[in-house]
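Below you'll find a set of structures to go through.
Derivation of every value follows stated rules applied to the coordinates shown; laboratory data play no part. From a predicted model like this one, the values you see are computed outputs, not experimental measurements. Cβ atoms are built from the backbone, for glycine too; each structure is taken alone.
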Structure 1
């Protein structure tokens, strides 16, 4: 997959890879990872689609300069611009974790009108779980704006998100997850610019329950696939079940024996369900 760049109107760049031909399908990864989260399913999906895998801003090869606001509104605006430029009208698009949250915000705010929407495990309208750990991460990330602590933060992040710990994100203990996390943090240590941008994002990213989405779900007219894991401790199945009851055109599919990283625990099942839904 070749590296390509989309330049937003404010100068922010989104790096992306694409593979295959056919209708465009984009998948947005979860927080702290990169487009490589979906490498296990890339070849299978590229048999039917022009698969587009972007790095979200602050991740991978995409924008990390502290000149941007890094609010969820800004992320939604950038991704909507990316979709319009790279995918075209009414795109097939999906997201996982933070990627799903950004897509929901882009759709609910009217910035993006996908033809079909795939939502993989995320907190959606619920408050994030493990609040103490998340609060600690917010405090740590916010310290990146303090002179002298910025570079130290980047080294601490890699020490915290180790490949050994990352294997816990897989319900099957898939060893390839180590390489995924190792690659995601390879260029982080010493990147003071990234630390300042993390600090902005940590202060401005929504932290509590997003109850406004509950009111928005009945107005989402496009077909929605809730593609969930049954062993993801951060995002229980009840989140998807609550959304399913409110979305006018939605279906719920559960991949058995999978954890947070569905694409590593069951790449065949993940590709099968996305293909069956997107056509």
Structure 2
């Protein structure tokens, strides 16, 4: 429930502020205590909440599948092992349906992307006041618990995918083949400027669309939860439960879309023409 000491706009602004570490106006390095200090830190600042929660959930992912791998036997799988095998089979079927090349890295990458993003998205289902109030009780001014509502996180992941796309494009096609693909399609050598423009836009749009799609959907979902939290108590329960149930679909779908597009982009990088 929204605090009575804050106006609605202050409450929303507080819940959207990151725990940011960087260069303070007094010349020292530390945690920003308000939005103005965070904005003044500029590019060389770090959203501590995004990084810490992302690493924590990455460790959870490794623990779950590492434990399942250690418990796996030749018998009929049960419990955690059965769940891990089901997830792996689901990822493998997605890769087989979207990736036509030969690369043993794609399926593990797809598994990591899907489950890691899925865990990060699930943090949006924690009631919006729980973590910020706990953080304030511990003397921490801000704390956003959903890493995928931070464009720094989504762009970081999409740029990582983009670098892999560039790497495999050059590795499979050769530097000349990759440059030729950018400059000679679709209009041939006489349409080189138009080819370069169209293919360049198509290439650059891949990481941008990956990042903004995930960020936009999760940020919108978080904002709706925050808006529900400033409503009267009886109305909160009326609206929050249906939205949470619907948001489970969004949480899963966004992780699946990011994974699927990653597979498709890598498949395009492994083809001579697309």
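Structures 1, 2 were compared on distance in nm of label points 7 Å out along Cα→Cβ at positions 51 and 83, and the highest value belongs to 2. Structures compared: 1, 2; top value of distance in nm of label points 7 Å out along Cα→Cβ at positions 91 and 171, i.e. the largest, recorded for 1.
When relative contact order in percent (Cα under 8 Å, 6 or more apart) is calculated for each of structures 1, 2, structure 2 comes out greatest.
Sorting 1, 2 by FRET efficiency 1/(1 + (r/R0)^6) of positions 19 and 179 (r between Cβ atoms, R0 = 25 Å, to 0.05) from high to low puts 1 first, with the largest value. Each of 1, 2 could give mean projected area of the Cα convex hull in nm², but the derived value 19.4 comes from 2.
Computing helix-only ellipticity at 222 nm (-39500 (n - 2.57) for each DSSP H run of 4 or more, over all residues; to 500) across structures 1, 2 gives -11000 for structure 1.
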